[in-house]
Structure P
Amino acid sequence: MNAVLRGLARLVLGEYEIYRIYARDLTTKTRATPAPGVVLGSIGSEDEIQGSPDPELRRQSIYAGPGAQGFGAWIEGALAGVCWYWSSERYRRDRNFWPLEDGDVKLVQIAVGAAHQGRGVGQALMAHAEHEMAQQGSRRAYARIWHSNTPSIRLFERAGWRPIAQVTILKPLGLKLRQERRLK
């Protein structure tokens, strides 16, 4: 029955997107405490990502380029996770889903290899990336998370990010209807 209702809703309303928008104040001092055996640092080149044995992590190189800052977590010399931030300029140019001011950054992707999930790698990587972005002068960070991505929502909330809005986009009959609901 549930699948039938979803199918009917998609037929009438078209494709949809529902995201939660999260924010993090980077002016508060944070410091990463890596999990045992995890080395955190900046990604120096795309080769570091392409050398990963994990195909999901190799795909993360699409976020590199001008206006991007990548961070990695390594375990025993192998890339275990990546985190990408985009400057406000790049984000406005390439996506512009959420309004960013100068000094704001967007966490566009965080991924931990399947073999390393559940070991605190994502949490340590986020804290390291936040600290580094603050050191570079960023004041606020934003992220958008698919409304039902429970693992990501938990990760961001444990890391001190707070939900600030929900954005719903409906695409009935070739139209695009967007609703933003700010949270308190």
Structure Q
Amino acid sequence: MSTWLPGVTEGSSADTAGLGAVLGLRPDLYEPFREFYAVFWRDRLVDPVVLELCRLRVAQLLGCATELRVRYEPAVAAGFTEAMAVELSRWPTSDRFNPAHRAALAFAEQFVIDPKGIRGQVRDELRAHFVLPEVVAITEALALFDGFIRFRMILGVGGAPDTTTVDPTALDSPLP
């Protein structure tokens, strides 16, 4: 992926360093974003595996290959596996996902495709598996994932060429 940002060419440090390098062009915006983003993972507002599944499903739906190569350490430590990543597009029928995962993934898909359509069964299933503060956290996280994956794609921000695991709570480490 190449970016059209001035001074950032394919193969440059911003292209290969990814989202963190591009957002770093505006440290006044990047630092508050990193702090807010880290809260979801550090404070475990919801199961990190659920967050990771939702983040990766949003990336799949939007077709963002660079985001699909990123794994977040808190999710891996909590039980996220590469087998889950491989099966993610088959989440409705794969036995790798439990009912809570399925409820969150159905919500994530509807969020990306048509947020106005989040009604009835999708909403009821989510509430059956998550308490209201978790529903709020999932919704906020989806807004961040969706927005910044689109941001990455619009700006043509690259990232790691291979799957990489990062700690989103390490504020001194740029996001790939």
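We did not get these values from a lab; they are worked out from the coordinates using the rules stated. Keep in mind it's a predicted model, so treat the numbers as computed, not measured. Cβ atoms are built from the backbone, for glycine too; each structure is taken alone.
Suppose helix-only ellipticity at 222 nm (-39500 (n - 2.57) for each DSSP H run of 4 or more, over all residues; to 500) works out to -18000; of P, Q, which structure was it derived from?
Clearly, the read-out refers to Q.
Once relative contact order in percent (Cα under 8 Å, 6 or more apart) is calculated for every structure in P, Q, which label goes with the largest value?
Going through P, Q one by one, relative contact order in percent (Cα under 8 Å, 6 or more apart) peaks for structure Q.
For distance in nm of label points 7 Å out along Cα→Cβ at positions 20 and 156, which structure out of P, Q has the highest calculated value?
Q
Computing FRET efficiency 1/(1 + (r/R0)^6) of positions 92 and 116 (r between Cβ atoms, R0 = 35 Å, to 0.05) for each of P, Q, which one ends up highest?
Answer by largest value of FRET efficiency 1/(1 + (r/R0)^6) of positions 92 and 116 (r between Cβ atoms, R0 = 35 Å, to 0.05): Q.
Match the computed value 34 of percent of Cα pairs over 24 Å apart to one of the structures P, Q, and report its label.
Clearly, the read-out refers to Q.
Where does the value 3.8 come from, among P, Q, when distance in nm of label points 7 Å out along Cα→Cβ at positions 68 and 132 is the thing being computed?
It was calculated from structure Q.
Quick one: P(r) over Cα pairs in 5 Å bins from 0, in percent, for residues 84-147 alone came out at 4, 17, 26, 21, 18, 9, 5, 0 when computed from one of P, Q, so which one is it?
Computed on structure P.
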